[in-house]
Each structure stands twice: as structure tokens, then as C-alpha cells.
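Each structure below is given as C-alpha cells.
No value in this document is a laboratory result; all are computed from the given coordinates. Everything numeric here is computed off the predicted structure, so don't read it as measured data. Cβ atoms are built from the backbone, for glycine too; each structure is taken alone.
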Structure P
Amino acid sequence: MLLLLAATGLTGCGAGAPGSAAPGPGLTDPSAAFLSTYVDPDGRVVRRDQAGDTVSEGQAYAMLVAVGSGDGDTFRKVWGWTREHLLRPDGTLSWQWADGSVVDASSAADADLDAARALVLAGRTFGDLDLLADGLKLGQAVLDVETVPTSAGRVLTAGSWATGEPWAFNPSYASPAAYAVLGDASGDSRWAELAAGSRAVNARLLEQVDLPPDWAQVHADGHVDPMPGAAGHGGQGVRYGYDATRFPLRYAESCTPEDRSLAARLVPALEQSPGSAAERDLGGRPLTSDRSVVGLEGEAAALAAAGDVAGARDRMAQAVTLQQQTPTYYGGAWAALGPAFLTSTVLGGCAPLPAA
């Protein structure tokens, strides 16, 4: 541990549906707007447009936004609340909290992965060895609890509850940039295995369909099937929706060309029908007339990965406008994270777009 901490160069320590919530007066910066609107003073991130509950995903998003904007005070408050209320005995985070207690103790692997990434980045950014150590511990828990080896390589399962083969798998949970950040900090070779396995499994998905599904399942032999929901439970069928639209964002920020090519592969299906529908079938046909911020940011990411700078910037501008017109918790998070992923290296990725 001491060697890993020293290797970071640190010298100090301690140091969904439309809603009605709106950003604070005069807040036009997406990061400031998200933190001001959805983070309570104690560090709890509140889904104000979704019955006022809290999920580990939201805590992790706020941590990424806070470290990306250099807001150490907010970061420590959010992580402090998360650690106190959501930390499980196995080191991962409970998924959902409401009305004063955890209501679903299962973990969600994307939240755990994002939070671990944010903690390692915060340790470096704020010169805080304790945050770095917490990030390494959470990252190890992700590897131990939420990954499995398959013939295609190591993959990230949906969470602690996905214990049987075939394993529930969410293509948009995979984060090559997070794998790289955590691998560099820890020296654990399983992160590189996870990057390769995630790439292989998602490439196999895109050999079957034009767009990745919200949910899938992975077999021990590496075969992967699109599914209508988590563990096959979903009332709306197989689709590219509010989960899957994060996939191109995760892969476009990767520093590996093979990963970026997966994001770019989505462009033909996304561009075959105008309107930036929030949900599509896996061939790209719109299933709704609704639009979403994360859907627009996802289109921006795919276009950026394909080298269409003007198209990417157009979708990002539309995303900001949509969030201002119809503010939501989820939209607010991705209005902030999209530009951080696509135009900046502050979160440890390789931006496919030049800074504005």
C-alpha cells in the first residue's frame, strides 16, 4: 500500500422522467447547477424528480462532478455521507436509500466503479491519501465481488446480486477510463483483464445488433445475449434506452483506439432517424418521441469518436438546452459529466474533442 501511495506522487494527507427541480438562480454551469440543485448540505444526492430517494449512482456522479470541478468540500461531504449510509460489509455500496434507511442493499457495479474512480482522482487532485486509500479499497471490492472470468475475458457483472451464470450484464457499466485510473493506482492486473474482457463482450454484442441494449447476460463461454431488463425482468422489451445511451460516453473517452471504435460504430444506427429519440430498438428505430440529455450526450460521444466534431458539439449544445428547459436529476448529472468525458482529461480519460 505504501508503495502504491508513493507512486501517485501525493505529498499531503487529510487535506428518467421529467421533473420540476430547477437549478439555482443564475447557475448556468452544468457542474455547479447539478451540485447546487441535487446535493443536500450533508452530502446526500437527492433524486428530487423521482420521489426524493437516493441511489449509489447519484452519489458517484456527484463525486465525479465535484472532483472534475475541483470542489473538494462538496466531494468530501458526498463521500462522507455515502460511506456512512451505503457502505456494505463486502466493501461495495448499497444501491438505494430512502426515508432514513437503506431500502435495497444490493450493489450496483457502475456506481461502485464510478465512486472508486472518483476517490482515486480526488486523492490525487486534493492531495489526500485517505481518499486515495478509500478508492483503492472500493476498487478491490469491485474486482472481488462484481467481476467474473469468462472465456471472453473478465467482465463486470451488474452487481453483488448477479451471482449465477449467465450473469446479468449492463453494457453501459463498462468504463475503460475507470479501469485505467484504478489499474494505474493499484497495480492490480485484473483491471487490464477487465478492460479487455469488457471490450470483447461488447464487441460481440455489436456483431449481433446495431446498438447495445440496456441489459444483457453473459455466459461462461463468453456468449452474450440482449435482454429486456436486469436478469431478464423488464416490461418494455429489449431496447437502447436510458441505460445504454451511456455506452458511447464510456467508450468515447477511452485512451484505447479499439474502445473508441465501439462508440463510433453506433453512428449509422443513431443517424438513420432524426430527432434524437431517448429510446430506440437495437436497429436504431425510435420507440418514443421523447428526448433525453444522456441520449443527446451519447450521440455526441459517438459522433466525437467517429471524428465528427461539429455534429458532436451540436448534440452537446442541444443537451444543455434540454436540461435547462426540462431539468431532471439524471439529465443534470450527464449535462455535467458529458463535457467532462468528451472535452477534458480531468477525469482521467482521453477526450475525443478539443476543449471549447
Structure Q
Amino acid sequence: MAYVIGAMSGTSMDGVDAVLVDITADQIRPVAAYQQPYPDALLQQLHELCQTGNNELNLCGSVDRAVARVFAQTVNGLLAEQNLTPSDILAIGSHGQTVRHYPDQVPDLADDAPGFTLQIGDPNTLAVLTGIDVVSDFRRKDIALGGQGAPLVPAYHHAQFSKPESTRVVVNIGGFANITVLPGGNSGGIRGFDTGPGNVLMDAWCLQHRGKAYDENGNWAASGNVHQPLLNSMLADPYFAVTGPKSTGREYFNLPWLTQQLINFPDVPPEDVQATLLALTAQTIANALLDVTDTTACYVCGGGAFNQVLMNALQSLLPGISVDSTQALGIHPQWVEGVAFAWLAWAHLNNVPGNVPAVTGASREAVLGTFTPAS
């Protein structure tokens, strides 16, 4: 038995998830999970860091450690719940919290200025507060090799979900959506990329108009009607025409982006905008999937798997494909990304490459992450 904990928080920033995983060369077995929300004040600071502003360096340095403390509280809560001690855990695979992702071009800098990605959550603080070695900073090696640093989950998807005799697609719908095409056999044929917005625009619009962090089950979207001209305008964004490797984030798709889209459609009711945003997520995922594979099976993970209206929309756009959650494969949809970062930590410790160059665009495979000992 070799326990590793995967700890992460996605672009939705709804809290930190820690997943306990039993990993060996022959199996990846999720055991338990624990979640801890960010305190309101810290969440506000994180949102501030996602935009340029005053005193950014001081704020980032302080929030870096504050995020690590929440990660540590989450890991320690998981240990207490499972009656485990730090000595029972090989390592924590910590994704941290992404606050900027500009892998190609940084706004307002010269065209030849190198891009970057930034995940905060100080691994030294996390290691000290938990007494467990930490593997973190998984994205920057891939970017140093010319890649996008994302998506990073396809190598894990291959290890966990690949079926030799058939092609499967795994769709992660968090704040943003990405697909992984698993053709079966070895990892050489894996493809994948960020398709565009997942829940990020729907969540932001719902918060703005209803004061709720998300549209539960897609019920508000279901009360509206898709505004086809607005949807067509959104689908015309150049990002959707670019083939992979590609990745995106809230630096690109955000409320200002949506506001710009709505300039020509000022009278669309809020519930119709929500319905159209849901349609945008479903359509861009379906378009990407149909462009890259002839699979008959699609498995969804992330928060989007619990939006039944979105799942139904995907199924209607993919009539020849069975759309289900990863629960059908034995893994809770909310656990998949946490398990992925546990696996990436295990891969680091065992000198196993964690990226897929065909997905990220990196020049070669690489062992990802930086090791921070607790001692």
C-alpha cells in the first residue's frame, strides 16, 4: 500500500480538494476525499490576484502562504478523518491555485517576452504544516519545453481510464473544459486540449444576476432559451478555430469577454444569456470531440458532471456517443483531478514522465514537478 494525497483547487476557486489515493505501478485506487472552502477574505484576495492591480507582489507573497495553509488544513482534515498519520503518506501532489496563465503571450509586454503560468500555495509551508513531503509546480517544466503547461491530466487519464480495445474520451468540465482522447494501446496516440469555457462564464453570470456561486443543476439555464445570434457570435471567437495544442483560462474568457459579446445584443434576458452560455460550453466540447475522434464513449468529470441540463445538452449534440460521468468507470467525478495530481506526484517520485507532448506542445516528455521535503 502506497498512499499519496492529491491536493488542488481549480479555476472556480470553490475550495481545496484533497484525495487519498493508493498508487502502485499496477493500480490507481482512490480511497477518500476531503474538501475545505477558502475563507471569504482569502477568496477575495485570490480574485484580486487574477487581475493586474496595485501592490501585487506583496499580496501574492502573502496569499501564497495563506493558500498553503488552507491546503494543509484540508490534508490534515483528510488524515484525521481516515485515522492516518503523516508517516502513512509518501507525498502530497499539490497543484496549488492558478492565478495567471499566459503560456504564449503576456499582455502589455513585448512580443518576444516569454509566457508563463503561476500557481501559488507555498510547498514549504504545506510540507511543514503537514509533516509530509510535497511535489508541486507541475506546469512550468512543460512550458520551459515550449508547451502550454496544460492540460496535464491526459497522462493520468491514460493510466487510469485507457481501454486497449476501444477509444474513449474523458471530458473534464471545471471552470474550463478539456478533452482527452484515449485511443487505446500505448500513450502515443493520446490527444487533448482545452476546448474553452466550462463553468466559468455560467458561474460568473449566475453570481452577478442571482447572487449564487453557480447554477445548480443548470435549472436557471433551463428556464431560458438559447439566443442563437449571440451563440453564433460567441462561437466566432478565434480561440475555437485554433487546433490543439492549446490552453486557456480566466485571463481570456471572463465577464469582460462576455460583456463585449453582449454589446450587439443588449436586450437578451439574463436567463437566456445563461441558457446560451450553457449551449456554448456544450457546443464547443461537442465540436472538439467530433473533430478529433470517432469514439462511442465519453466520460465527464469535474463540476459540470453534476449539471444535468449540461449533460443532456452534450448528449443531444452527440447522438452516436454514450455520455456518462466517470462514476461509470468507478471514480467520483469530483475526485478525478485530485487523483491526477496524486498520480503526478507518484510519477515524479518514480521518474515517470507526466506530460504528453502531443497534448501540450512541449518538445519532449518530462518528469514534472519540484520536490520539497518536510524534514
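Miscellaneous remarks
- Computed 1.5 for distance in nm of label points 7 Å out along Cα→Cβ at positions 315 and 347 - originating structure among P, Q: P
- In this comparison of P, Q, the computed figure 24, 19, 12 for semi-axes √(5λ) of the Cα gyration tensor in Å, for residues 91-210 alone is attributed to P.
- Which entry (P, Q) yields the derived value -15000 for helix-only ellipticity at 222 nm (-39500 (n - 2.57) for each DSSP H run of 4 or more, over all residues; to 500): P
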